[in-house]
Structure P
């Protein structure tokens, strides 16, 4: 199943994509795709709904982030060997974990804002997963049972704030609109092989990133098991898993986003984001 949220910011409706590609309103079934509804009980309930009985929503309306108000927004850095190489950093021997502010989350096609004082804004196409049940100290073999589904995240990054300033990466990762998420939350059974999905980024029509999740250093199950040893995770928590090579910081000369740029990122079976960059 492919879930999404449709409507103006702050007034989104939960929805589902039916087999004909029509967007169906789920408001009569659940309040929203917020943590209290992001669990297997909700999925099982929605499996039994006759989608043809639900109102159709316009495909011209704004698409919001595919989940609402996750309790945590956890991220993994340098999780592709080629990306670690382009940054000049060593390939990690265990996941590099950092946090993004949940206030950075926005819709997949919303404008990406260049904050005041930012000169090194960069893109990162990433596979993300949503936790579907209480998770603590689980094994890698049990991890799939704790994942509700998958989505796209653009881990927008301000490289000066992330790397050149003192402190942790969170400063360069948490600006408003630094986390376009969606368009879809795709349930795990709808993905044939999560470890073989193509990821791409285009900026102004030029392909910048082209990778595949089979080249991740740490796969999604390992990541969730690893995180669960250091923190408990709850339904609705969002975990984004790293980006392949092709970010602007890794180019020679370096390339950063400017006002008016258009970014298109996509992952097999998870949809496409189209964002315009604007000065704030």
Structure Q
């Protein structure tokens, strides 16, 4: 029987009654154990301001305090050889990217939250890969160190982020977790990248223009154009899409870094963007 963590979108731990009967901890629901509901906790406050934490600037390698995007960091290792990042991510203070026919119209409207829609904000920051003349490059970005020591393993520990992948030559986007601040290839936690297309964490993401999460896909990598409009368009087809990553297996870990990796394609019009990154769960 598959692992059941939710009923009608409600976490098993939060279900209080079934058919009028009040449930207590360790009761079984469709074979799944009801665990104690914890206290809602934010492990990474939603990142909507992507300016350089030191001087407030935007651009190549300008990221918030604690974040890191270095070409010296390792993406994956194969045959004893390490593949390092070959280009840094960039931050943008809002509006379109500098390349035509790719990227968003603006950053995501951060007031929407994970229960909202993907509309863009006005002058809203985001982080992206500028691929102009940067073809077949490994872009690597990591979060600050996260402490999940007290996180409950009750399927509430999640990474959420909004993404925009519009352009005729979009590459890929994926996520990994390690306990190493300079390597997305460290195997200690078992959630590392193992090649340019394999390894990492499963991403559940909005996969059409419905803008409400009614249609999703799950994969370890998001590849190719996702949005069908962008760069000036304000139609629903240009809206940002939500991605969710289950971090339940990392509950109890005291040192975790989450990595965003994008591999650009061999031509222009391939900017990959993320915004409103947050990690929530229960303690």
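For structures P, Q, which has the highest computed value of mean count of other Cβ atoms within 10 Å over residues 134-141? Walk me through the numbers on the way to the answer.
Working: P: 14.0; Q: 21.5.
Evaluating mean count of other Cβ atoms within 10 Å over residues 134-141 on every structure, the highest lands on Q.
Using Cα Rg over 2.2 N^0.38 Å for the comparison, can you identify which of P, Q gives the largest number?
Working: P: 0.95; Q: 1.01.
Max of Cα Rg over 2.2 N^0.38 Å: Q.
State the single structure among P, Q that was used to calculate distance in nm of label points 7 Å out along Cα→Cβ at positions 86 and 262, giving 2.2.
Working: P: 2.2; Q: 1.7.
Structure P accounts for this read-out.
helix-only ellipticity at 222 nm (-39500 (n - 2.57) for each DSSP H run of 4 or more, over all residues; to 500) was computed and gave 0; which structure, P, Q, did it come from? All intermediate terms of the calculation are to be shown ahead of the outcome.
Details: P: -2500; Q: 0.
For helix-only ellipticity at 222 nm (-39500 (n - 2.57) for each DSSP H run of 4 or more, over all residues; to 500), the value 0 is produced by structure Q.
Which one of P, Q has FRET efficiency 1/(1 + (r/R0)^6) of positions 54 and 270 (r between Cβ atoms, R0 = 30 Å, to 0.05), as calculated from the coordinates, equal to 0.85?
Details: P: 0.85; Q: 0.55.
Working through the options, I get structure P.
Given a value of 0.15 for FRET efficiency 1/(1 + (r/R0)^6) of positions 238 and 254 (r between Cβ atoms, R0 = 30 Å, to 0.05), calculated from one of P, Q, which structure does it belong to?
Details: P: 0.60; Q: 0.15.
The correct label is Q.
Rule-based calculations on the coordinates, nothing more; no lab input. Predicted model, so just to flag it, every value in this text is computed and none were measured. Cβ atoms are built from the backbone, for glycine too; each structure is taken alone.
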